[in-house]
Structure I
Amino acid sequence: GDTVFHLAMKTSQERMVRTMLTSNNVTLDVTITNNNGDTALHLGCTGKHADAVMPFLELHPKMTAQNNDGNTPLHLAYQNERSEILMHLLRDHMDYLDHRIRNKDGNTPAHLANKDRVIPFLQPAANIQNNDGDTALHHAASNGFIKIAKSLIRTEGADVTIKNGKGKTAITLARRKAKTILPLAKRQKVKDTVALLRRACPKK
């Protein structure tokens, strides 16, 4: 089960976290996992506020630890769209992260992104395929995440010709998305993503 420190991180109790980290009366093992294999940092990256996570990050805890689902704290921060936590992780702690780690579904952290953002990758992770054969570019294309798609193509050399397990490339998924009923702004982003992918396709 969860320790008191797990719960403090999960519920974003900054004062309690700081007290436990600095108290001479508390013996704290930050590597302890709960029944799901989550460390306190895993749970902190699912919390709503970054305040409790920030003092913990100053200790440079292991950020590549995987829980029972194979997710690292970075996976969960992307999946739960914790923008402030992600900002600090990607800006100040890149040397301790690994975008190449795959969970049990074969997904890297970028596969789980739920919001379009510029991702400053540190390792070559653009062409890693999950268990369905999708790359992070497939995921970005099917969601109209043009900022992520640009990051993958322009700085990471993502291969737009890779086909997933169903034989679909990223541009095929983007074109399919463009044909669905979408809000006007979202539809434009999807169309822009299609145009970006088309320009990135090898010339015949």
Structure II
Amino acid sequence: MSDKETICLFGAGGHGKVVASQLSRKKDCQLLFGDAGLPIGSSVIGIPVVYSTIDTSIAASVLITIGANDIRERLQTEAQTIGLNLSYFIAEPERYFSDTPGAGSMILAGALINRDSRIGKGVIVNSGAIVEHDCEVGDFSHLAPGSVIAGGVRLGRAVLLGANATILPSVVVADKTVIGAGAVVTEDILVPGVYIGAPARRVPSNCRP
């Protein structure tokens, strides 16, 4: 009988494949996929799809490997409500210098988390993203590849920080704000919305596609 930990990655799309690939290199574990859109018995990158819903039949630790903040939050909340064990993943512990991240969080290869920062639950810190010292990253936020938050930044809940975006020191960002790719945030964002450019400015709702 194997003593390996079994981890169910719920979400077998692009983000799920990335997490699975990194987990399989870093941890001696058995991986399974769950995905509502794939038939049970199929496989993705050689990993079997065993579950289609979040329910008590899942006999494994769980990570919700879906990039969309709202879906990840909904599914993780369902998993917590029924008492499933939520895992977390740090691809490179030698680049992580703060307290343990919240349940369900994923810190991917190349990411750097510096001293005395707090990573909430269900957070994605994607490939090569940087969280400097004394930051707070709110629950279910997503820092896309190459994004940077400087020292003392406070991100609210379910913030999406686009690829290569930068937030300057001590800035506060409201819940559910979207920062576009390559944007530079130089001052507090207190009104949720979509912000783009350098310096970042809010896109009027009637101008969004």
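Nothing in this text is a laboratory measurement; each read-out follows from the coordinates by a stated rule. For clarity, every value in this text was computed on a predicted model and none was experimentally measured. Cβ atoms are built from the backbone, for glycine too; each structure is taken alone.
Values for this structure:
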item	result
Comparison of I, II by distance in nm of label points 7 Å out along Cα→Cβ at positions 126 and 142 - largest value held by	I
Among I, II, which structure scores highest (criterion: percent of Cα pairs over 18 Å apart, for residues 78-173 alone)	I
Rg/Rh (Cα atoms, Kirkwood Rh) - highest-scoring structure of I, II	I
Label whose coordinates, when helix-only ellipticity at 222 nm (-39500 (n - 2.57) for each DSSP H run of 4 or more, over all residues; to 500) is calculated, return -11000 (choices I, II)	I
Given 13.8 for mean count of other Cβ atoms within 10 Å over residues 30-37, calculated: source structure among I, II	I
